[in-house]
Structure I
Amino acid sequence: MPKSRFEGSLSTPCVDVAIDLGNPLLNLTVDGFLKIGAVAATRSAAEDVYHIVRKGSLSEHNFEQTLKKTCKEGAYWGTVAGVYVGMEYGMERVRGTRDWKNALIGGVLTGALVSAAGNNNADKVVIDAITGGAIATAAEFIGYLT
């Protein structure tokens, strides 16, 4: 009996935008903003498209609402990412070493700053700081595994 075989590979596209603002801190911050902002905007748009398709009707109002939500989500998460990347890089420069502690401190500072900017009470700011530090540190350790 004849046998057939299929071989192939799957790779994800790599899009890299290089923006040189003359300062590594600014370069990393803008890069983080653009990359994570694009991911957040895409996720938001995909979610809204799903709801529109499920409902079965597209109107100009739906389109405008989707566009506003997409831009808002992209700007919010891009800003959070930019602040985090800047904080982590700043910690690396201040401490003179590159390790997981930079991620922890950067995550804590970013969580606290973003929460405080949202006019949250002190308990919420502390909880968000702890969450930011935990997520950043976990991401750093996962990065070591790959």
Structure II
Amino acid sequence: MIRKAKISDIRDIHRLITHFSRHGSVLQRPLSELYEYVRDFFVFIPEGETIIAGTCALHVTWEDLAEIRSLTVAEEYQGLGVGEDLIEHCLAEARELGLRRVFVLTNVPDYFQRLGFFLIDKGTLPHKVWADCVKCLKFPDCDEVAMIKEIK
């Protein structure tokens, strides 16, 4: 089941993000930030379970642009389409909000290319996007690429 996150989900979201940030696949997020942006998040809860096993956020950055961020899926659920489903929920919300474009910063471009994203120059993104980059351990030697998808 995928649904919007609740305040009571934040500790589980933080646990997943912390786990995957240790592998360098997502940016670590402090608890305070997760509580502040709870409305950005979708969560995946496997059938018959109570613990969150996946998460993804849609963060609006400008009047026509949002970022998909903090995509995590517990190892035992990877390869089952959970990540794609989480992204599709984010894209559906972007459409509902009237956004025209959604971008992602990623080190797995093939994954997002299969979902209709295409490579762009990071420099074309608004400066506001880079506020998170300075918090990253990889900054300024980032190995991520920017990708974008037009919303219809």
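Every number in this text was worked out from the coordinates using simple rules, so none of it is lab data. Since we're looking at a predicted model, the values are computed, not measured. Cβ atoms are built from the backbone, for glycine too; each structure is taken alone.
Numbers below:
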{"quantity": "Identity of the structure behind 1.00 (criterion: FRET efficiency 1/(1 + (r/R0)^6) of positions 66 and 98 (r between Cβ atoms, R0 = 35 Å, to 0.05), calculated), options I, II", "calculated": "II"}
{"quantity": "Of the structures I, II, the one that 15.6 was derived from, the read-out being Kirkwood radius over Cα pairs in Å", "calculated": "II"}
{"quantity": "Test item: helix-only ellipticity at 222 nm (-39500 (n - 2.57) for each DSSP H run of 4 or more, over all residues; to 500) calculated as -7500, pick one of I, II", "calculated": "II"}
